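Read the figures in this text as sums done on the coordinates, not as results from a lab. Computed from a prediction, not measured in an experiment: that's the story for all the values here. Cβ atoms are built from the backbone, for glycine too; each structure is taken alone.
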Structure I
Amino acid sequence: MSSITDPVFPTQGDIPLSPFDLHSQISSALFCDEARAWEPRGPEAVGIPKQMATLEKYAVAAPFLSVPALDEDGKKITFSEQATHWALQNLPLSDDDKRWSSRGEAMEQIEIQYGEILPETHVQWQETTSDRAMSLMAFQGLGSHRLERVDDDPEATYIVDLSWMVAFPVREGFERYGACAFFDDNRQIVRVYTAHNDTTHYPSDASWETAKWCWRTSLFVGVTIADHLGSVHYLTSNLLVTATREQLPPEHPFRRLLTPFIYGTVDVNRDAYVLLSPKQGLAHRTFAFTYDGMVRCLLKGVESVRLQTFPEALVNAGMDSLGDEFPYATDGLALYDILEQYVRDYLAIYYPDDTAVADPAIRRWWLALTQQCPNLGLKPLQTAEQLIRVTTHFVFTVTGMHSQVGDVADYTRDPAFVGSKIRAGQTLGDVQATVQLVNLTVTTGLIQPTIIGDYRHTLPSQNKDQALRVFEVYQRALEQLVHDVNRRNLNREQPFQTFNPTLLDSSVSI
C-alpha cells in the first residue's frame with residue numbers, strides 16, 4: 001500500500017492525511033496533474049457548429065435528469081482518466097476526523113502543496129470569520145443571490161435562508177446542514193437560526209461562532225450543490241446546449257448567436273456526471289450528505305427553478321432599490337442590460353419585428369425547452385420579446401450567474417471561512433475535508449474562453465457585416481463595464497468582481 005510520503009501524491013509532506021484515505025490522495029494527484037498540464041483556452045477554441053442531431057445521453061438522476069454524452073467541442077478528460085475515476089468510486093468511503101493543529105498550519109500547507117495550481121483569487125477577504133464578514137458574504141459575496149427582504153421581523157430587514165437543507169440526511173458523525181442569517185437595516189448580522197437543533201443564536205451567546213460556521217458552511221454547500229451543479233449546470237446550461245444542438249441547424253443565425261455561450265457545456269456536464277455526481281464520487285465524499293441526501297439537494301436546485309429574469313428576481317426578493325449598497329444588483333443589472341441589447345440587436349438583423357416566432361427551427365427550439373423543463377413555465381412562443389427575454393436569461397445565467405455560484409476560489413483557501421461538513425462544536429474544516437475542497441477548487445479553475453474576446457469567426461456568413469457591427473458594439477459595452485466596475489470598486493467596502501467581464505467565462509465550460 002502506498003503511503004502519504006510517496007512522491008506520487010501532492011498531499012505529501014506536512015498535510016496529515018490518513019494513509020488509508022487513498023481516494024483523496026489519488027484524486028489530488030490526478031487533478032493536480034491535469035491543472036499543471038492544462039493549456040489555457042481562448043475564443044479561438046470555440047469552433048463552428050458541426051451538426052444538428054439527437055444527442056446520446058447519460059442518466060444523472062433517472063428519470064428526471066440526463067446529460068449528453070459527446071461534445072462536438074472535444075473532451076477535457078480522457079477516457080483513461082474517466083476509467084480511473086470510476087475505479088476510485090469503488091474505494092471505501094471513509095470520513096476521517098483528523099484535525100489541523102491550527103488555522104495557520106492549514107493555510108500554510110494549502111499554499112505550499114497547492115498554491116501553484118489553485119485558481120487566482122479575485123477578492124482578498126481580510127476577514128473570514130467576523131460578523132462583518134458575514135454581512136459581506138450576504139451583501140456582496142456568495143449569498144447575494146439568496147438575499148431577500150423581510151417585512152414582518154422586528155429585528156431584521158434581510159435574510160439569507162438555507163434552513164431548508166435540514167431535510168437532507170447526512171452520514172453518521174456529522175450535523176445536518178441548514179441555517180438562516182438575519183441582518184438589520186445597517187447590514188449588520190443580528191442573529192442566526194440553526195435548523196438541526198431548532199435554536200436561535202445571538203452575538204452574546206457562547207454558541208455564536210459555531211452558529212455562524214453552520215451558516216457559512218450551509219451556504220457554501222447549498223450554493224455549490226443546488227445552485228451551481230443543479231440549477232446552472234444540470235438544468236439551465238444542459239437545457240440550453242441540448243435544445244440548441246438538437247433543434248438548430250449548424251448554419252442557423254440563432255445557433256451562431258448561442259455558440260460561444262454553449263462552448264464546452266456538454267463536456268463539463270458529462271465530467272460532472274463522471275466525477276461529481278455518482279455514489280462515492282467526489283461530491284458525495286466532499287460533502288457530508290448520504291447519497292440520497294446529496295441527490296435530493298441537487299434536485300432541489302433543479303426543481304425550484306422558474307423562469308424569472310435577473311431584474312425580476314431582484315424585484316421578487318425586494319432587493320431592487322438599494323443602489324450601490326448592493327453591488328450584486330448594480331453590476332448584475334449592467335451586465336444583463338448589455339446581454340439583452342446584444343441579443344435584441346443581433347436578432348433584429350435576421351428577424352425584424354416578430355418574424356422570429358415563425359421560424360421553424362426557433363419554434364422547435366422553444367418547444368424543446370418547454371417539453372424538457374415544464375417547470376420553467378414557458379408559454380407558447382408568440383412574440384420576439386418572449387424570445388429575447390428567455391435567450392437573455394439563459395446567456396446571463398451561463399455567464400454572470402455561473403460566476404456568482406461557481407467561482408469559489410476566494411472562499412476555499414481558508415478552512416475557517418467555509419467548510420464542506422459540520423461536526424458538533426467545530427469551526428474549522430478537518431484535514432480530509434480541506435483536501436477534498438481543494439480538489440474541487442482545482443477542477444473548477446482551469447482557464448477557458450472569456451466573454452470578452454474575438455468570436456467573429458462564429459458569426460454566420462449571411463449579413464456578416466451587420467452582425468460584425470452589432471458584435472463590436474457588444475464587446476465595447478463589456479469593456480466599458482470593466483471600467484465602471486473598477487471605478488465603483490474604489491468606493492466599496494470591499495471589491496465586488498462577480499460580474500466583471502474580464503473575469504467571466506463565455507459559458508459553463510469549467
Structure II
Amino acid sequence: MHLLPPLLSAVLNIFAAFVSLLILLAVIVAIVLYVVDRRQHKDAIRHNYPVVGRFRSLFAYLGEFFRQYFFAMDREEMPFNRAERTWIDRASKAEGNTMAFGSTKNLNLPGTALFVNAPFAKLEKEIDEPEPLLIGPYVENPYVPPSYFNISGMSYGAISRPAVLALSRGAKMAKCWMNTGEGGLSPYHLEGGADIVFQIGTAKNGCRNDDSTLNEDKLKKITDNAQVKMVEIKLAQGAKPGKGGLLPGGKVTPEIAEIRGLKVGQPSHAPNRHPEISNTGELLDFISRVRSIAKKPVGFKTVIGSSLWVEELCREINHRGIEHAPDFITIDSADGGTGAAPMPLMDNVGLRISEALPIVDHVLRKHDLRDRIRIIVSGKRITPSAVALSLCEGADFTVTARGFMFALGCIQAMRCNKNTCPTGITTHNEALQAGLDPTEKSHRVAAYCHSVRMEVDMIAHACGVDAARQLSREHVRIVQESGHSVSLEELYPQTPS
C-alpha cells in the first residue's frame with residue numbers, strides 16, 4: 001500500500017513525458033509542413049494558408065464517405081440513392097420489402113413514370129405465362145433465355161475472382177444469364193454452371209491477336225463450350241462511348257494476363273473501336289463471320305446517338321436479307337457505369353435509355369425487323385420499376401451490372417478504379433477480398449434476381465396483364481413540366497406512322 005503513491009506518480013510522469021513528446025513531434029511536423037507549403041507554388045491554398053489548407057483536401061476526401069450516411073436524403077444521391085441501395089440490400093437478403101406511411105419518391109418531378117393500373121387486377125389463378133422468346137432463329141444453336149432480367153458485362157479483372165464466382169453461382173440458381181464483359185472467359189465464369197454471354201470487346205480479350213484483330217481459333221474454342229449461349233460484340237458502352245476499355249496495370253495479374261492475352265502488370269488500353277469495323281456493312285460482315293464460327297446467336301452492344309444510323313443499319317439488313325441481321329442489339333444508356341471512364345464522356349455523350357429505346361424499337365418496326373432482332377437494354381435498370389419501364393418502352397430483356405454489385409455488398413465507395421474496393425468486389429487485394437464469401441454472396445445474387453422478377457410481375461398484374469413482357473407503352477404515363485402526365489404511347493407511338 002505504501003508503494004502506490006510513488007508508483008502512481010511514476011506512471012503519471014511517464015504519461016506526461018509521452019504526451020509532451022507527442023506535442024513536440026506535432027509542433028515539429030507542423031513547422032516542417034509550414035515550410036514545405038510556403039515554398040511550393042502548385043497549390044495556392046496550401047501556399048497562402050500553410051498546414052490549415054491541407055484540411056480542405058482531407059475533408060473533400062472524407063465527404064464521399066460521410067455524405068451518404070449523414071447529409072444526403074434518401075432520394076438525393078447519385079448515381080444511386082439510399083432508397084435504391086436499401087431496396088436491393090433487403091431484396092438480396094430475401095427480407096420483406098414493404099414500407100410504411102407513404103412513398104418518399106417525389107411523384108411530381110418531370111420524367112417520373114407512373115404505371116397505369118387496371119380497374120380489376122389479375123388474380124394468380126388467372127395468370128397465363130407467355131412463351132419465352134427465342135434468340136437466333138437462323139443459327140444452329142438458338143437460345144431461349146429463361147429470364148428477362150440478367151447480369152450485364154463485368155469482366156474478370158475489373159471485378160475480383162470471388163465476385164465472379166458469386167455471380168456465376170447466383171446466376172445458375174436464379175436461371176439468368178451472365179455476361180463475361182470484355183475481359184475474356186475465365187474458369188470462374190464457368191464454375192457456377194450459369195448460361196454465359198461471351199462479350200468481344202474492341203481489344204478481343206481472350207480471342208485476340210497481338211494487333212487486336214480476331215483470332216478465330218481462340219473464339220471457336222470458347223464458343224464450343226456448351227455454357228456459352230451467345231456472343232455480344234461490344235461497339236460502345238454507356239459510360240464511355242467512343243472510348244475503349246481500360247484496366248489499370250495493377251489489376252493485370254499473371255492469371256488475368258493469361259486469360260486476356262496481355263503482359264503482366266501492363267495497363268490494358270482497348271482501341272476505341274474494332275479495327276475490322278468502320279461502317280455498317282463491315283459490322284454486318286463481322287457479325288456473320290463470328291456467327292459462322294460460333295454457330296450461336298450473335299449481336300452487338302452500343303450507345304445510340306441518333307436514329308439515322310439505326311435507319312441505315314435496317315436498310316442494309318433488308319438489302320442483304322433478314323438472315324444477315326444481328327440476333328440482338330444491346331442498348332446501353334448514358335446512365336451506364338464502369339470501373340474507369342473519362343468524365344467528359346461519362347457526363348455528356350450518348351442518349352439515355354428513355355429516349356434511345358423507343359427510337360430503336362420504332363425504327364425496327366418501321367423496317368419489319370422487330371420480330372427478328374431482340375432488344376436488350378442496360379444502364380441503371382436496377383429496381384423493379386426501372387425494369388418494368390424498360391419492358392413498357394420496348395425491351396425484350398434487361399441487364400444490369402451495378403444492381404448485382406449492390407447485391408454482392410457494394411457500398412458505392414467509388415473506388416472501382418483504385419484497386420482498393422472496401423467490399424472486395426473490384427480489387428485484387430486478397431486481404432480485401434477475404435470478406436466476400438462466394439457461397440454466401442451467390443445466394444444474395446439469386447435472391448435479388450428473384451425479387452426483381454417477382455415485383456416486376458406484380459406491377460404487370462396490377463396493370464391487368466399476365467406477365468412482364470406483356471407490358472407496353474399504354475401501361476405507363478410520364479409526368480410533364482406542367483405536372484400532368486402523358487401516355488408513353490403518345491410520346492413514342494409504338495406503331496410506325
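When you work out relative contact order in percent (Cα under 8 Å, 6 or more apart) for each of the structures I, II, which one comes out largest? Please list the in-between numbers first.
Numbers: I: 24; II: 19.
Once relative contact order in percent (Cα under 8 Å, 6 or more apart) is tallied for I, II, the winner is I.
Thinking only about FRET efficiency 1/(1 + (r/R0)^6) of positions 49 and 385 (r between Cβ atoms, R0 = 25 Å, to 0.05), which of I, II has the largest value? Walk me through the numbers on the way to the answer.
Working: I: 0.45; II: 0.00.
Biggest value here belongs to I.
Say we calculate distance in nm of label points 7 Å out along Cα→Cβ at positions 57 and 457 for every structure; which of I, II gives the highest result?
II
A value of 4, 19, 30, 27, 15, 5, 0 was computed for P(r) over Cα pairs in 10 Å bins from 0, in percent; which of I, II is the source structure? List each step's numbers first, then the result.
Details: I: 4, 19, 30, 27, 15, 5, 0; II: 4, 17, 27, 23, 14, 7, 4, 3, 1, 0, 0.
Considering all the candidates, the number was obtained from I.
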